[in-house]
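Presented below are the structures under discussion, each in the form of structure tokens.
Only the coordinates and a few stated rules stand behind these numbers; no lab work does. These numbers were taken from a predicted model, which means no experiment stands behind them. Cβ atoms are built from the backbone, for glycine too; each structure is taken alone.
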Structure I
Amino acid sequence: MKIKAFIWQEDGVWCGSIPALPGCHTWGKTKEELMEMLKDAVRGWLEVASQSHEPNPESEVVELSV
């Protein structure tokens, strides 16, 4: 899966945000650390999102590869 992130430096740290995942933000001391933290943040966000939605009995769960 590929997803776009905005990254920038602020007050001596690297910051990152995933626009497609509301509230998914993180930071790191280096750009490399930020990239790992972003991957972890996305995994965590998706895990929580998949557990917090009760499916409608008439709905069907499918997986998409984009």
Structure II
Amino acid sequence: MKKTCSFAVVHMLVAFTVGFVMTGDFWVGSALALVEPACNTVAFYFHEKWWKRREKAAGVYATAA
């Protein structure tokens, strides 16, 4: 969970910076920094869970063969 939170902070900073640089608008950068990374962080969390489950299943199948 620490990795996910760290990823969220970095992602929000990057999203704000990109939004602000592209538009010059503080509020657009702020909105991007909140909405897009929040959605992406949730997706990343479930992606990590799915990936670990997939790796574990692959290891089970590899040892059974």
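If P(r) over Cα pairs in 10 Å bins from 0, in percent is calculated from each of I, II, which structure is the one that comes out at 22, 33, 22, 14, 8, 2?
Comparing all candidates, it corresponds to II.
In this comparison of I, II, the computed figure 23 for relative contact order in percent (Cα under 8 Å, 6 or more apart) is attributed to I. Looking across I, II, the calculation of helix-only ellipticity at 222 nm (-39500 (n - 2.57) for each DSSP H run of 4 or more, over all residues; to 500) that yields -11000 traces back to I.
Starting from the value 2.8: which structure in I, II was distance in nm of label points 7 Å out along Cα→Cβ at positions 5 and 21 calculated from? Answer by label: II.
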